[in-house]
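In structure tokens below, several structures.
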Structure I
Amino acid sequence: MAKLTPRIVAAKMLHWCILIVFTVLLAFPFYWMVITTFKQNSDLYDLNSNPFIFNAKPTLDHLKFLFGQTMYVRWLGNTALVGVIVVAITLLLSIPAAYALTRLTGRWGQRLGVLIFLTYLIPPTLLFIPLSRLVAILGLQDTIWSLVVVYPSFTVPFSIWLLMGFFKSIPRELEDAAMVDGLTRFGAFVRMVVPISISGILTVVIFTFTLVTQEFVYALTFISPEKNQMVGVGIPIFLIRGDVYYWGSLMAACLIASLPIAFLYNLFLDRFIAGFTVGAVKG
């Protein structure tokens, strides 16, 4: 066992201090949402009350209002449905495109990949008019299918660029060996490349689903009926009425919507980091 010198002890103390500080800072928003969800209005608006604790008995009124007076469950369902469909479309388009640009186009693959990524950097406000025209032509106004059509336009370019960096880190010799054993190029891609690339694919899934839940501009402008709203738009629109803010219900809605995403990030954290960094390690 290594001897604990003063320098080692100081380094460990510094490490734990930094870890505790970051843990508190990252956990505080969730603590604030939880405590606000169950606070009574009289406790929330009393300036003499301690904002960090329950000064009055906790209540479920905010949750009852959220689930009883709004279509929050419907918004969650709309968001989940759009997220799953957009993730599927993004994977179906970006995985083969990234592989083709990495393996089959020679030196032009990288240049085309950069050009595709640049389309992701175009501000949404510049694309709003042509995309709204497209939605009108397709007759998808005020439906969640308008978002299914629009969202892949900026999830696919980024995902292609991300997966290209990941596919480059996979030795070409693995595919060559698989084809020598009798597999076609497509078979080698499905049975060799895709399983090895699971970290990059999970990164694309998490990125795409997070973007769907957080996007605001298109969801606000393309959909008007309350029943068809996404959770990121329904919460601020229908829980803020004039100058009245339903803080308890707002915090409850944000907490419920953010927990699944936070769970996914923590569950696949190592793979998520690998998906973003492996392409930079092996260019």
Structure II
Amino acid sequence: MNPISEKLLQKASAIRLAFFDVDGTLLNSQGQILSPVREQIARIQTLGIKTAIASGRPLFAAQYLIDELKLTDAGMFHTGAYLYDPAQKAELAATTLVQADARQFLQKVESLALYCEVYTRQGFHLAEFAPITAVHARHLRVEPHITSLQQLIERESVFKFLIGVKPAEQGDIITQLELAFPHLIFARAYLTAHPEWQFASVISSEATKARAFEYLLAHHGCAAHEVIAFGDAESDMDFLHMAGVGVAMGNAGHNVQAVADWVTKPADEAGVAFALEALITDECR
């Protein structure tokens, strides 16, 4: 965590829209929303600042946060593949994987015996239950569907794959897959409570964060300098970089912190609340 400059406070005074990542940002390592986070989000909402989700999570696994924190402004889900307005219950944009790409990627993942989840409109699916599945299902608050993934992708559109590896045991397989599938987007993320795992959301090359950001700016009638974004993972880096004020969590990796304008406390110490209280003051509105 670094000092707050007068220049940063001046930039923060223009904020009209806040985007929040979920895991490791709004939620701590135990998957909880700490009371100070609730209080500070409610406070900035009374100041007229719009609040929205920008996460790799699907909508169905973020709805409870939207409801509890009243994050009813249009946001981003599935790492950019799905844009949705909760207040209007309106789908703004949906970008699914080309079926041939999904088929080829799944074949490769299965040949490597990697942990793999497939996300559709109906939920998340996997071929067989694994110990990490229970952890992920608990965080998402959604139970998975156990099914044949090959059959699934033939009958339903896929928003994203989520693959998981243990680098200490399996090496840097995610980078190898990125090289093998350059036309797909790989967004890396971690579970704070299970640092031995590395995950990557794999989405269509058409579902870029830049496109999602620009679309949401137009939808909200905001300019980039009027946005504050919070995140902790590599998948959040684009929003942190493009926003007028990008805030990295104290539990974020060094590369994520490097693109941010400011680094707050970790999620386990209510870092979102600390940043909102420090940067968005009642006096400057």
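Structure notes:
- For the structures shown (I, II), FRET efficiency 1/(1 + (r/R0)^6) of positions 56 and 200 (r between Cβ atoms, R0 = 30 Å, to 0.05) is largest in II.
- Value 24, calculated as relative contact order in percent (Cα under 8 Å, 6 or more apart), assigned to which of I, II: II
- Origin of the derived value 21.9 (mean count of other Cβ atoms within 10 Å over residues 80-87; candidates I, II): II
- Read-out helix-only ellipticity at 222 nm (-39500 (n - 2.57) for each DSSP H run of 4 or more, over all residues; to 500), computed value -9500, structure in I, II: II
- Between structures I, II, the calculation of percent of Cα pairs over 23 Å apart yields its largest number for I.
Bear in mind these aren't lab numbers, they're just calculated from the coordinates by the rules spelled out. Predicted model only: the values in this text are computed from it and were never measured. Cβ atoms are built from the backbone, for glycine too; each structure is taken alone.
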